[in-house]
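Structures are listed in the sections that come next.
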Structure 1
């Protein structure tokens, strides 16, 4: 398991890991935004799933992306339709351009407050530069603290 070379991507929050196809949004579920996995969060703390540079913190704080040293770009999209909240309920802890380590808190929110406001808080974790990288391995049932996917340069 995970013996091949590649960059390991971890869950950005505690919760239930699921296949992307199970995300309650057709655009994400189809893989149109990128391949990856999703997490049904059990807490409102969202961390970097990899070491790298924070290349995006959405103005509305509902999403962020990290580019690994190897060049893989990983987007964490917190919840469905959360962009409509215009940042309400989210707190950013890091800024675009910063170097982050896996596990660094990027964004927090009050899950109990936000859950009734949106269709779902399921959080897709996506490889957005799939033309350059491929997902080599997926381990949906991975235990906490173990990698969910491994990506490799094509």
Structure 2
């Protein structure tokens, strides 16, 4: 039986998790030659702005980060089809960060690919494993397409 007086485990700060995810994604894009700016909350619903100088394409990016392999809370009704969504599993220090890159149009137009929980009105979202099974892990090529 749990001790009711035992201290509760410290919960991770969501803002810190989100910012860490944004910084990791920005670094990965910059490493790939994609010009990237972090909005730091100054552009509602857009975390990063990016430009591929080789293709001339611009991107608005929404980053969703979690600290460990779990569920990404995200509602289907809040998906913007023109954005690119990068889902980040930070993992423990010393473990590689995992990235799953999904076009907003795929999320908006094919919600059934992401399980019925994605459409759940009480706690919408989906497990990271769905993204892996669907082949979205490290899909950085989406930023290089014309």
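Values in this text are rule-based calculations from the coordinates and carry no lab data. As the structure is a computational prediction, the values presented were derived from the model and not from experiment. Cβ atoms are built from the backbone, for glycine too; each structure is taken alone.
One of 1, 2 was used to compute helix-only ellipticity at 222 nm (-39500 (n - 2.57) for each DSSP H run of 4 or more, over all residues; to 500), and the answer was -6000. Which one was it?
Comparing all candidates, it corresponds to 2.
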Requested in this report: For FRET efficiency 1/(1 + (r/R0)^6) of positions 79 and 135 (r between Cβ atoms, R0 = 25 Å, to 0.05), find whichever of 1, 2 sits highest and give me its label.
Outcome: 2
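Taking 19 as the value of relative contact order in percent (Cα under 8 Å, 6 or more apart) derived from one of the structures shown (1, 2), identify that structure.
Label of the source structure: 2.
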Query raised in the report: A value of 16 was derived for percent of Cα pairs over 26 Å apart; which structure in 1, 2 was it taken from?
Result: 1
Requested in this report: Could you figure out which one of 1, 2 the value 3.6 for distance in nm of label points 7 Å out along Cα→Cβ at positions 15 and 119 was computed from?
Outcome: 2
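Taking mean count of other Cβ atoms within 10 Å over residues 95-102 from the coordinates of each of 1, 2, which one would give 13.4? Could the numbers behind the result be given before it?
On the way: 1: 13.4; 2: 17.0.
Answer for the origin of the read-out: 1.
Using the calculated result 3.7 for mean projected area of the Cα convex hull in nm², for residues 47-86 alone, pick out the matching structure from 1, 2.
This figure was derived from 2.
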